[in-house]
1. When Rg/Rh (Cα atoms, Kirkwood Rh) is calculated, the result is 0.98; to which of the structures I, II, III does this value belong?
2. With relative contact order in percent (Cα under 8 Å, 6 or more apart) computed per structure, which member of I, II, III shows the largest figure?
3. Which of I, II, III yields 10.5 for mean count of other Cβ atoms within 10 Å over residues 5-12, as computed?
4. Taking distance in nm of label points 7 Å out along Cα→Cβ at positions 93 and 109 from the coordinates of each of I, II, III, which one would give 3.0?
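Laboratory data are not the source of any read-out in this text; all were calculated from the coordinates shown. Note that the structure is predicted; figures quoted are calculated from it, not measured. Cβ atoms are built from the backbone, for glycine too; each structure is taken alone.
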Structure I
Amino acid sequence: MDGLVQGALRELEASGATRVIQQTVPGAFELPLAAKWAAERGAKAIIALGVVIQGETPHFDFVCNSATEGLTRVQLDYGVPIGFGLLTVNHESEALARAGLEGSKEDKGKEAVQAALTMANLR
């Protein structure tokens, strides 16, 4: 999670974003409601970051589906682009490979910011 957040913050700074508000929620399931509240407060773009690692129960599927569908709904209902940086992985090693840490293959926090800003600019 720390790598995702740091990657997103670096990209926001590089983009020249002037008003960045960082909010923390208890888990991925709560992301859609936090995004809704941000949209209601006038956010021009929202970056949703999180990590859900597969466990032994179907809980993983319910959480991932609910978060994805909820964020999609907020994006469409409010017309505010949401950078989707929710990692849904089988193992911690897959998350680390995407977290934007030193040695990671990908930086999904950065990519989520880029996606949201690209969509905001299309508006």
Structure II
Amino acid sequence: MVEGDDRRQERVAEMVLRELSQLLLRDLKDPRLRGVTLTRVRMSDDLRHARIFFSHFQGHQVATESVKGFRSASGFIRRQIGRVLQLRYTPELDFEFDAGIENAARVDELLRADRPKHSG
């Protein structure tokens, strides 16, 4: 792969993330998507597939319902992204829970619990 291709994937991923963030704020009213935060988008080499990662303030226990909400709205989301980005092919969208934030919070919690208390 050529470096320019990498940069194009990054630019398209950023545009998809920006547009989907706006759709979440403006247009997507599905209650299953409340509390969702988009974390990143990864594009396939040919830009035909986008994997969209998200977190949720309630953690992984609501991830399945959030994915169902995204899938329910995916036709609308794809149309809007296709209209705005004007790519040759509008990417297929896959939604995946990003446990990174939740894992980091858990590690932080464990480290705090293990830290000796200072008296003074």
Structure III
Amino acid sequence: MNHQNGRKKLNLRSSHRKALLRNQVIHFIRYGFLQTTKAKAKEVQKLAEHIVTIARAGYDFNTIRRIKQMLPYDEAMVKKMIKEVAPKYIGRPGGYTRLINLGQRPSDTAKIARLEWV
């Protein structure tokens, strides 16, 4: 059985969750780090690592098309991913990001984590 092996729902509808993760991946690519709740950071990590794996193929039509399908909002970040971020990880089989636990937020005691490139 393949039960309980899917993505986290993050208490959001699918369209909102998809938009949230896309925007957070774009922020992560732009600034090189992302500080958010641990559950969201783990989901962003999965998506970002998948995009890097696709981008390692190089700057060609099919690669651009596949990444634009995942990140349709910001074409500049698609190009940055292919030209700047992905070439650093050509020889690396996976694990392009690191997740650092930062403790709990004082207001609601949510677990906070920082996601950054390795």
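1. Values: I: 0.96; II: 1.11; III: 0.98.
Corresponding structure: III.
2. Details: I: 35; II: 25; III: 30.
If we compare relative contact order in percent (Cα under 8 Å, 6 or more apart) over I, II, III, the biggest value is for I.
3. III
4. Details: I: 2.3; II: 3.0; III: 4.1.
The value was obtained from structure II.
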